[in-house]
Structure 1
Amino acid sequence: MIERCSGIRPARTAVVHPCDASSLTAALEAAHAGLIVPILVGPEQRIRAVASTAQLDISEFRLISTPHSHASADEAVALAKRGEVDALMKGSLHTDELMHAVVAPASGLRTERRISHVYLFDVAAYPRPLMITDAAINIAPDLAQKRDICQNAVDLAHILGIVRPKVAVLSATETVDAKLPSTVDAAALCKMAERDQITGCDVDGPLAFDNAISPEAARIKNIVSVVAGQADILLVPDLESGNMLSKQLTFFNHADGAGIVMGARLPIILTSRADPPRTRLASAALALLVVEAKRSHG
């Protein structure tokens, strides 16, 4: 994915409150890789102190000083509203703090779509890229919110060149059970896809994890669909399950991953202090591909 960005003009990116070595290093690595042109937004003295301690040269980058993290988020959003940046990158502030500024009525960044997070993984044991959503933003989404979460992931898949992504709506079982609300939502999402309330994809569910990614498991359970065993997107029932699944892939399967927030007027790069450098670069690359798609479509 990083290689796919070769030759693309870097994304002007507001790096929000990069007040620790991890977040500041991530921004500079992405800049040196030609993925972003960072604008550092945060308390100037703290940022310069971090840069000095970590021996990072930030002299070539614009720095906008703010008094605290709330102000950093507000200023970054203001830059986006004025069209001065193409993307946002989370620094050392809490995700909730940044997203609160993004979804504020005056931000100008909201669309008719709910904002959601998408992980993209390269799993060695799986023959195609695998997306998981939503493992970072929406805690317990209802049916309407799951529809938006699904469409956001599908839109990202299209940008990545997956013409008709296969969406598996996950639960603990592959049968509809009124005692398991996630299975009822899954069945409803399938019908919504049939009625073009979700477009550009094939949706099936409920599916247990094994049925979604293993053709053999799907065959044994006599599940016949274009999605079962070959999903491109896993739509999880809630944040907790998605977060645990994503971290299992990262730490047990050593999967390469990237994370991005979709549904706003510009992509938002969410990086964690625990993320390896390759993940941070891949997240910036993913954002750049989204930015380039928006450029191409005006």
Structure 2
Amino acid sequence: MFTSIISSCQTVSQEKNNTSEDLIKDVVNIQLQKDTVSYTYSWKSKYDYKASLINKIEPPKDYKRIASNKNSFANWLQHIPVKSDSTVYLYNGEEKYNQSAQFKVLDIDVGDKDLQQCADAVMRLRAEYLYASNQYNKIHFKYTNGINIPFSKWSSGYYPSLKNNKVIWTSSSNNKSYPSFKKYMTNIFMYAGTASLEKEMKSVLLSDIQAGDVLIKGGFPGHAVMVLSVVINPATKNKAFLLAQSYMPAQSIHILKNPKNKSISPWYSLNELKEAIETPEWTFYPNQLKRFEE
């Protein structure tokens, strides 16, 4: 059963699931002077709405945020907490060598192992949203060998061991608690990556881009970045969006600058991306936009 992840909120969207055309028609400006929506972010003991993405990053001039269901992944991402310190740190506490790629840093832990890299950060954000909204049965990812590892089985008291390219489930103390969920994600990070995640997602047109979509190139190495927010210019119908990534080695999840257009950075304008989406550390192509299956 779906449980609301909003503690207190203002009505910012319709309850229906809008199509892409509906979203354009139903554009609303939810960039309030101070948006007081409060969501659940399980890794945070206390949530400060003033530090949310929606209150930290203004849309470009003449752009407005697109309405979406208040319990959606898109709205959860738009309210994710952002740090005041924009330094990117590695999993071992050292500063990343390249400090020029990020605009802001998300207020979420990296872990103390070199695991939460690019695809891992994407899976972490998706799974955290599903966990916060009690949608446990939707939390599942495939290992690189194609074997599905559902959190529902993990949380029922089982642990997956990989032997001879097969998974053997054995009895364990795993459960639905948040610490156990974090252990589940660590296990996923060890055996999944861009190659497996890309195959789990469906392709979408760049013109239909939504918050929660992923630009991904599967491979060894591959890369993946997540769309955190999408805005639209009501007059021109052009969209702009924010991208976030982790990278190698495992590091703070950060919002990327736009290296090709500093005037609207960190936003990326759709009408400027006909052939490629150039980010500070990777170049993607329009046919690499994917979306999680519901």
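Using distance in nm of label points 7 Å out along Cα→Cβ at positions 81 and 257 for the comparison, can you identify which of 1, 2 gives the largest number? Going through 1, 2 one by one, distance in nm of label points 7 Å out along Cα→Cβ at positions 81 and 257 is largest in 1. When helix-only ellipticity at 222 nm (-39500 (n - 2.57) for each DSSP H run of 4 or more, over all residues; to 500) is computed for each of 1, 2, the one that comes out at -5000 is 2.
Assign the value 1.55, calculated as Cα Rg over 2.2 N^0.38 Å, for residues 161-240 alone, to the correct structure from 1, 2. Checking each candidate, the match is 2. Here distance in nm of label points 7 Å out along Cα→Cβ at positions 73 and 97 was derived from just one of the structures 1, 2, and that gives 3.3; the source is 2. Comparing Cα Rg over 2.2 N^0.38 Å across structures 1, 2, the highest value is found for 1.
Every number here is computed from the coordinates shown, using simple stated rules; none is lab data. Note that the structure is predicted; figures quoted are calculated from it, not measured. Cβ atoms are built from the backbone, for glycine too; each structure is taken alone.
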